[in-house]
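Here, each number is a calculation from the coordinates, and none is a lab measurement. A quick note: this is a predicted structure, and the numbers were derived from the prediction, not measured. Cβ atoms are built from the backbone, for glycine too; each structure is taken alone.
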Structure 1
């Protein structure tokens, strides 16, 4: 009898997957197309913000030593319209929020406490510097604002724009091909015999991949014929796919043809079968520079494996500062059964208790079946159980991966 190869631990599988992933090339991306992209270079300020001392209030700019006496209103400073003269002792300048503070002024008194009488104004005493935003108050020219590997948000795009950047160096989007396999599969809405299964994996995996910055270059449903699978993988490689994701056919049965197809094209298998539930048959390979990730066909297994393995791979290819999924502490809301030799990622829901703790309740053991998409849709996190974890009591600490 042939000895059974030990299942690869999840952590080791992730390490193998990410160690073999090199960063993609960079390209210049206009700000209005850069949301969600990953920076390929540090972003430094091209100017100071604000470039001059500016007013934080509508009011009057003056010298702090002159306050309390009647001052002559010498002019006005508004945003985009600078008062060009130097402010002299005994003078004040009407000023508006965001306007440049005139040279010689060191305080702005808000208009609500000013007593205006024609061309003179009496201002309440304020300390020097009051209501003035000094030059460089936000950032100074040359400051590091956003590091390489940062994934751009609406907030960080606003910062880059304020720092005078019109384009940013970003990693190219990973080009991903999605190949679902199975003679039993039918497209949503296509109808067919009762023994057909409506395919859902390409939609969940596509949505996840796109949320991680990928560009989907191909999505196809294939018959269980090795020559069809070989042709599809070869075509995706020829079309420049950085990552090929197969769904189904990754196990070791007579109709599981992904590994034989990869061996036929000379792909190098990195790992196949891991100590992970749901998703023991998960496979990773490379053919030249193309990464190939073989996901199980059961819908929950496909999504969870994509979440745990595909998302980090896409992040690593883009040089993301945090490629691996980040777990969060929580406490159990119910007693939990002991685990076996596989790490278990249980679908669960969570709430917050009065102490501010996240309390996690996994679905029942019978509801953790890898075909139950309704359970997956209700979950807001994955409860991470290490291999061989003992039974646990409600209130004990645990680790979760929040779903998005």
Structure 2
């Protein structure tokens, strides 16, 4: 694992730093450090406009192959981009799911026609995506999806319910896992579909969180027309797993940079209110720093997988590590705030500070995207080759 950067890498760093200094200002100045975990509901239109500004500057899809409009940046350059983006306080990305998940999947598994249809709008910051995986009763158990897809005269129609769909109310498209073979079970007989959100048969209903905001949603499909199926019917599981590989890949670096900003904010408060003088809190701050650095180095190590979404076995520990670390960071934030953690702002209900939102939101980190218990099973069974957990027949 290479941890240093070449002179060429540092020249790239200077380029992105200068661009951010010149562009993340004026109308975009209020977006600095906003839109992260627990804060995704703010500045929606402004962050969409920011995506287009970034696209105009050539900073969307920097890791994509050049034939698809990307910069074909190396892993080192992508690390640098995320470091500098976080340093500048770049806002949470509205286009993350499209750029980091849908697009790499289409590049790896989509047809040329699909790539030509969907990639330009993502690259230009014009269309936004959400992920239709989890369902009631099939959150961590993705293979248990019940949404069905029926082919009617060559047109696939989707019926079912998805849940915890982040930013579905702001998305133009959703990639949906649905069952193409009504007699199939488990990870067999699934398809990977691309569905327009603005059509009859798609109903988005917000889910109010403990923070009082509604960043994710329930999505109901009733004979909604799928614009495309990626791959063949029955290949949905393979493609879905590849997409999760991309989710554990380079896109994780941006997440870590947001974590760094949160930790920096906690350290700043600890110095101001005297909490840093408490030896136990000081030790926990040091442990948080070490955990984040370990997370970064492991991410750089695991990013040597192929372009089809495959990753090294080290990637299996990533979700468990960051989810537990971030939950603990939220608790640390409250302890550093002390009595102020119990106080709301002047506007009363749900006028939460940034760190209060962090604490409440991070309670969900060990649940969504696969619970900690599921992650431990994956590590044991897939990574270590241990016997599968007994399951009811």
Structure 3
């Protein structure tokens, strides 16, 4: 058993941290602006190979390990939580396409995705079937060498991307049966988008996708017809752990900044770090966040060695956002009235991290998965 990174992983971590501190941290607040130049920033990420972490080498990717995906996300999220979200989005879309898309789609899209020239998002959630993702009603009907798609997607991150992998119903079966995935360029006639005004995670540019008789080539089908839901669920197993690392890293940055603050801040004639009311919450945050971090990396390691990891990833996704919100909130309070102002980043971090107590699976759904994997499907809660 080894809890340390290899020399190669440590070098990778340091490289990403340097980029993170130089290119990412100074613009954290700026990325909340709706007019932020995201395409230009994606190009800078691509230059370091960060958009091709799970893409095949023949398409310009680096095809690195899942643990390395976690390392990159952790280091970037220390500087900007939302940049970690860009990693999650890119690894899902590039891996789904590289594993399941036609050669024609791979050749057309993957090199541009890895280079940052084009961005592909995922459109699964619908307005009336949030946690019950398999209950989607958006429909695709085969018409010769095309699919005709009609429906609406909600809570789609990067709704202004170049394309979305859209999950649609192509068959008549209930639940996940009959659900397929189709790549839909968002400049296709019949596609409309609308942006939400969110509390945080503004760089995610979450919104709704409207599809009215949208026609796309049949070769844009990703994987086999009727197997789309199972395709993406396999990706969610590990990306839940990546999202949890994202939350933990953001919170840990707040803790480290608070440690320096309380050592310098004085009250009643001495540094406030000497008071147990200050030092104990910091100690608790450090302990709980480190425990969650190790659970995240365990889930990713299990994925790398091809062992079951759905339970561990769900544990991480439930625990990571919860502990991160609690820790950031406490660090904000330890800064007093100044922490409540925009002079410190804790408020923005808190708004950002709360989003993943909802998105990509609520805490309740994660507990259902943990119970199912532990007790067996016949004893899963209803």
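Given a value of 15.8 for mean count of other Cβ atoms within 10 Å over residues 149-156, calculated from one of 1, 2, 3, which structure does it belong to?
Working: 1: 15.8; 2: 13.1; 3: 21.1.
Here the read-out was taken from 1.
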Item to check | Parent structure of the calculated result -16000, given that helix-only ellipticity at 222 nm (-39500 (n - 2.57) for each DSSP H run of 4 or more, over all residues; to 500) is the read-out and 1, 2, 3 the choices | outcome: 3
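Looking at structures 1, 2, 3, which one was Cα extents along the principal axes in Å calculated from, given that it came out as 80, 49, 42? Don't jump to the answer; show the numbers that get you there.
Working: 1: 101, 53, 42; 2: 68, 49, 47; 3: 80, 49, 42.
It must be structure 3, since only it matches.
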